[in-house]
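We did not get these values from a lab; they are worked out from the coordinates using the rules stated. Model, not experiment: these values are computed from the prediction. Cβ atoms are built from the backbone, for glycine too; each structure is taken alone.
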Structure 1
Amino acid sequence: MRSRNFLRTGCLAIAICVSSAFALAQTPNKSVQERLGYPANARLLILHADDFGMNHSVNRAIIEALDNHWITSASILVPCPWFLEAAAYGKAHPEADLGIHQALNSEWTTFRWGPVSSKDQVPSLLDRDGYLPLDTPEVAKNAKANEVEAELRSQIERAQKFGVHVTHLDSHMGALFQAPALFSTYQKMGAEFRLPIMAARAAEEHSVPPFGHMAADQILVDRVLEISPGIDAKDWTAWYEKQLASLGPGVYQVILHLAHDDDEMRGATFNHPDWGAAWRQHDFDMVKSAEFQNFLKQQGFVLVGWKDLAKALPDGSGR
């Protein structure tokens with residue numbers, strides 16, 4: 001689920017803006033694909049599912065997609081009600097590429113969650129109802145850096161405690177890209193746990209923000225693609241194929257939102273047509289389709305996960 005504010009809706013089409021000049025000016029001599037042993041003209045692709053652990057409908061779809069290798073990566077919402085099911089899968093499948101979808105928001109109107117930390121320890125992260133806020137501006141406005149750090153650390157440690165072999169970190173609803181202190185804390189968690197963080201060179205929502213400073217050899221993804229509202233269901237697969245076919249050499253991530261259009265998912269997302277039950281069924285149907293799988297092969301994409309990308313980090317930076 002994405003935010004409803006202008007900071008997010010502007011980035012739902014294919015992300016194409018240039019990241020910070022700082023990062024681009026220091027691009028390493030070798031590309032990420034070359035550092036991983038692929039030719040310079042290779043196109044590496046992560047097919048990634050957000051929101052693992054949100055509910056059973058999401059979990060069923062993501063688990064099926066992981067088991068069938070329709071996706072190469074997923075990230076877990078640790079504060080959510082169905083976290084334990086996602087964690088049990090991660091423990092039983094150490095080979096799975098599972099990150100932590102670092103969450104400071106709880107975006108569904110009647111399906112909410114609070115922090116992993118004790119609420120009295122992170123009061124600045126709560127809305128007036130005692131949950132993580134519905135949208136990102138409230139986080140950027142109210143969250144105190146020390147409380148953000150405590151909560152993000154708690155989410156990672158809880159996943160590890162339940163046996164998840166964590167491969168990377170990313171940001172739910174892009175909240176950690178909204179303010180300098182938030183992004184710095186995001187980077188700190190990556191360094192402390194020796195995990196790559198998802199931050200792209202060319203993207204609006206997930207690029208290194210203008211106020212951020214990130215060494216070029218720490219940035220492992222060139223662009224992030226995510227379908228936008230307004231695409232008709234019959235054109236869903238064609239939209240993805242069009243965006244991917246136009247890409248040159250580099251490393252890319254497609255963010256997918258998978259679930260079944262069932263009673264559980266419709267109840268959770270009843271007033272959210274965008275990123276809701278039908279939307280997630282469309283993504284699921286697309287990514288598992290023979291048409292899309294054949295398209296990827298014909299295009300010569302090399303499917304990778306964050307475990308693979310971590311190997312391109314400077315010595316000692318990754319797992």
Structure 2
Amino acid sequence: MTANLHAMDWDHIRHFLAVVREGSVSRAAQRLEVNQTTVSRRIAALEAYFGKAVFQRNAGGWALTPLGERIAEAAEHMAERAETIERQVLADSQELSGRLRVTVADVCTQSLATPAFAAFARDYPGVDLEIIATNEELNLAAREADVALRTTDEPPANVVGKRITRLAYGIFGTREWLERVQSEAQPDVPCITWVGDGVSRAPWIEKSFPQSSRTHRTNSLGMVVRMCEQGLGLAQMPCAVGDTNPLLYRIPARFVETGWGLWVLSHVDLRTTARVRVLRDYLVAALEEQIDLIEGRQPHV
């Protein structure tokens with residue numbers, strides 16, 4: 001099977017793998033930054049080459065046929081080799097120019113990283129920054145991003161980077177909620193937490209505000225902040241977010257959950273690429289300058 005795949009143009013295999021990974025032609029086209037017709041033609045050419053279908057088309061997406069599953073396994077090995085070659089070629093380039101893709105997650109890491117992006121863009125105008133704000137952990141090995149600012153305690157394999165510190169968390173709310181918590185022994189305060197907790201309540205709610213009878217949920221830290229600002233309740237969030245918001249105040253709490261480690265990461269094969277190395281240094285310097293804020297020691301604004 002692998003020998004047959006080697007006879008195919010890598011471009012066809014690349015489009016095939018995109019559909020496998022994304023589950024549909026439309027999402028694969030978005031990932032590859034081409035139109036859907038191009039993807040469909042590459043898949044049709046692949047099926048014509050093998051004389052059999054590699055996908056079953058249905059309303060829920062494209063599912064692999066038994067033949068497609070065998071091809072996918074061999075194609076993944078080809079992709080790994082191709083990606084390794086591409087990273088090594090990039091690593092030989094010392095020019096501070098071209099595109100540089102950086103991924104940051106929520107509003108916390110975005111706000112912490114922005115000063116570094118601004119300084120880097122000013123000092124190296126030949127580099128086109130592409131900043132991808134997403135909670136998805138983009139694959140650095142597949143070059144979905146070149147540099148990642150990520151909160152984690154377990155960085156993936158085949159990456160290098162620097163652990164800056166651990167994010168400190170606090171409980172925050174409006175002044176009105178602060179005054180109520182301070183004046184009542186067991187206040188019934190609404191709390192804001194994450195979608196996906198099911199019917200359970202977050203430990204910080206259960207241990208600090210057991211009398212709370214209302215729980216609001218969202219899947220976005222940005223929305224948590226907006227909800228807090230509007231007085232919908234108390235929320236646990238990074239001190240780097242809450243302490244810089246003039247509408248929010250730290251709320252006394254018996255228990256606050258431990259935050260994640262904050263890392264600047266890149267793939268090991270790109271560690272000597274000039275623009276990757278320099279941006280990584282800028283990020284590390286900017287974050288270390290904000291260490292008191294990140295660790296929760298900076299006074300409220």
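Match the computed value 2.9 of distance in nm of label points 7 Å out along Cα→Cβ at positions 115 and 163 to one of the structures 1, 2, and report its label.
Numbers: 1: 2.9; 2: 2.4.
It traces back to 1.
Which one of 1, 2 has relative contact order in percent (Cα under 8 Å, 6 or more apart), as calculated from the coordinates, equal to 28?
Of the structures listed, the value fits 1.
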Problem - helix-only ellipticity at 222 nm (-39500 (n - 2.57) for each DSSP H run of 4 or more, over all residues; to 500) from the coordinates reads -10000; which among 1, 2 - result: 1
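State the single structure among 1, 2 that was used to calculate distance in nm of label points 7 Å out along Cα→Cβ at positions 51 and 211, giving 2.8.
On the way: 1: 2.8; 2: 7.8.
Structure 1 accounts for this read-out.
Looking at structures 1, 2, which one was FRET efficiency 1/(1 + (r/R0)^6) of positions 131 and 243 (r between Cβ atoms, R0 = 25 Å, to 0.05) calculated from, given that it came out as 0.15?
Working: 1: 0.15; 2: 0.55.
The read-out comes from structure 1.
Once percent of Cα pairs over 36 Å apart is calculated for every structure in 1, 2, which label goes with the largest value? Show your work: numbers first, answer last.
On the way: 1: 10; 2: 35.
Top value of percent of Cα pairs over 36 Å apart, among 1, 2, belongs to structure 2.
Distance in nm of label points 7 Å out along Cα→Cβ at positions 59 and 227 computed as 2.5: which structure among 1, 2?
On the way: 1: 2.5; 2: 3.3.
It must be structure 1, since only it matches.
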